[in-house]
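So, here's a batch of structures to check.
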Structure 1
Amino acid sequence: MTDRWLVALDIDGTTVREDDSLSARVADSVRAVVDAGHLVVLATGRSQSTTVGLAERIGIHPEWMVVANGALVLQAQGDGYVQEHVEVFDAAPALQRIVQGLPEARFLVEDATGFRRYTRGMDDWNLEHAEEVEFDGLTVEPAMRVVVMSPDHAVEDFLEIVEGMGLHKVSYAIGFSSWLDIAPDGVNKATGLQRVVDATGIPRERVLVVGDGRNDIDMLEWAAAGGGRAVAMGQAPAEVAAAANERTASVEDDGLADVLEPLAAFGSVTV
């Protein structure tokens, strides 16, 4: 077939609102794109469990998912998923540098099995399959993903502090609030999606990605460079919008549905 699209969707701030609520219109539009035969991939910084949970809320079972900001690529197998690819790294050097600059920061480290170790104060995160540890206990296993929170800092101050740390051999993305995602060096949503493209044979010019955060910049640039559609949400910061070649309405105004409804209406495809 020649007209199937790979549709990669960020979750937070794109598919769901800031309070994690899901618009019925957005959910309908995602299901309609799947029903039309296109390949919907959830591409997120979230863990596997929370990404699967969101897919269930929407009412889909994606063939592929890119989670942990690209460090884990999942392929559907029966009712569940298998790890098609996973990347880990030694997070200790980065964590030591960060704690020197942000001594009051809170940390969460996820290993390749999805188990999470966290320090005190990460109460707002999903802490199932997790344990609270002292700082030194964060690095007993190689990390797939690291989250750093410093809620006492304004976002711009946090940006300045983190960017001045000179972190090496890691990829990192800073969210809207004062939290930081760290992935293995050279790993991001784009590298994960490239693996899906390689596996499925869908050409880059039929890739559509939608995102709103700084961890979506690589994904947006990758889609645009390949001749595809790179769509920034209406509330995206300027540097995120600059990486895109399209812009839609904000998440509060169902901007994702504005993008997906025409694609679903274009007609079904045969897989």
Structure 2
Amino acid sequence: MYETIKTNITDNIMTITLNRPDRMNAYTEFMGDEIIAALDHADENDDVRVVIMTGEGRGFCAGADLDKDASIFKSDVSIEDYRDGGGLVSLRIYELKKPIIAAINGPAVGVGITMTLPMDIRIASEDAKMGFVFARRGIAQEACSGWFLPRVVGVSQAMEWVSTGRVFPAQEAKECGLISRVVPPDELLSTAREIALEIAENTSAMSVALNRQLMYRMLGADHPMESHKIESKYIYWTGRNADVKEGVNAFLEKRKPEFSMKVSSDMPDFFPWWEERKF
């Protein structure tokens, strides 16, 4: 179905594998289009509860697929009409209704690391290395990393990594909050699946979707009242729907819940509550 990625759905988990191992899964605009298509499918398919993204072979993603002419950074459209392809991928991830886990199995540099910033959970192999190498290539950072990176690790750390462009190990990324776990290479995917299964088997898809967007949208709020207002709508609405009854009964009966509500069709009429943006 795809040329530069592979997808698999098992146990309500969609795994997207970047699949250009001969090029260390280097990013192309076509790959970006295929990632977006796979994410569209994940959002539309209620059998998908969680997404995992990883890379085939030794690398996660070696950044943009470069040639001597740096053609990937050139475009025939006007500067006003041009949109960074990595940014379109990041924006699609940001809009997801499903949680997404980055399982970083090897080198992740340039867009290979910035595309993971809007992902909800990032874990890495001990073999992984990361780098925001843009200044060493004479280009600017991309994939909405100017918004995401300082929010994930703070402005000072973000500026150090971006200004030096140096490549750093997974353990440093963990210590600085870029990733949450470093695991042996042979445990990476099993760890990602363990986290994904914890979500898929025990939580309401509706609750996860609402909470995911709540926290991302509140990153730009100027007062906690903004969160209070939408949380109040959430509580009012969920309290009158099937999943809350099932969740409470499952807790009282000491069993796993069987939530029935679907994000494809059962979202509240006030969702999305934020102003629609056109890019």
Structure 3
Amino acid sequence: MTVFHANATALITGGASGIGFAVAQLCRFHGMRVALVDRNADTLAAAAKELSSPENVSTHNVDVSQAAQWTTLKADVEKKFGAVDFFMLNAGVGVRGTWGEPEYFQKVMDTNLFGVINGLNAFVPTFTARSGDNPSAIVITGSKQGITNPPGNAAYNASKAAVKVLAEHLSWDLRNTKTSVHLLVPGWTFTSLGGGGPGWTGPKPAGAWAPEQVAEYMYKKMSEGKFYIICPDNDVTEEMDKKRMLWTAGDVVNERPPLTRWRPEFKEEVEKWMNEQKL
């Protein structure tokens, strides 16, 4: 038995569109009750209408960066559906900025990092206190930018690197419980962060995955008991991802400067290593 079963309850932040909504559709396919959490009231209403099951779907207009709102959210969801079995912390923003712009760092960290911290603080005690044999799961959405750390968006990369560490610690802390923990790391996905999103009428780029593909891949890897769910896309294979991660770790191990994958003086060495490396 997995967490995806009839009458289990899912709570998904950033659930009104993109990957969050695709996972909500997956949950409903398995007969689960779903609490959708998002800041955008319009997309929440549209998502609930598309799921078309008012008795099994609730919507919650919540700013995940505000800890007090989590208290109300938890009470509302548990009153309607009971204890949460599948908890997905997926809300995120992709704001651009640079040094000297404190509002950029604040906005990204408030949502991407403290939105996760607030959610975990609100719900993890409930998960640790669970009894019985029914499985439960917590999924946290990270990013490859929090692992390979490409230059150009320091706050976003730092927020996702911190989320990775939090998920790893949570997995350790819950290792002897019935709750599995998973770090979902999408590839290029055609969502509002990846170029698409509500209202988009153009075609999906050939290289990008659709959100539904990410949800399906997550389901498969969770069924296999994997913590790290590193999604490929139509441009980047699993092997390419692994090589990029290994090279990035090598900056520390080999005492190179940081971010050598993007430094011109290392370009030929990187390409040669990537071509010759066998996994």
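Every read-out reported here was derived from the displayed coordinates using simple, explicitly stated rules and does not represent laboratory data. Computed from a predicted structure; not experimentally measured. Cβ atoms are built from the backbone, for glycine too; each structure is taken alone.
Given 1.4 as the derived value for distance in nm of label points 7 Å out along Cα→Cβ at positions 47 and 231, which of the supplied structures 1, 2, 3 does it correspond to?
Values: 1: 3.1; 2: 3.7; 3: 1.4.
Answer by label: 3.
When mean count of other Cβ atoms within 10 Å over residues 119-126 is calculated for each of structures 1, 2, 3, structure 2 comes out greatest.
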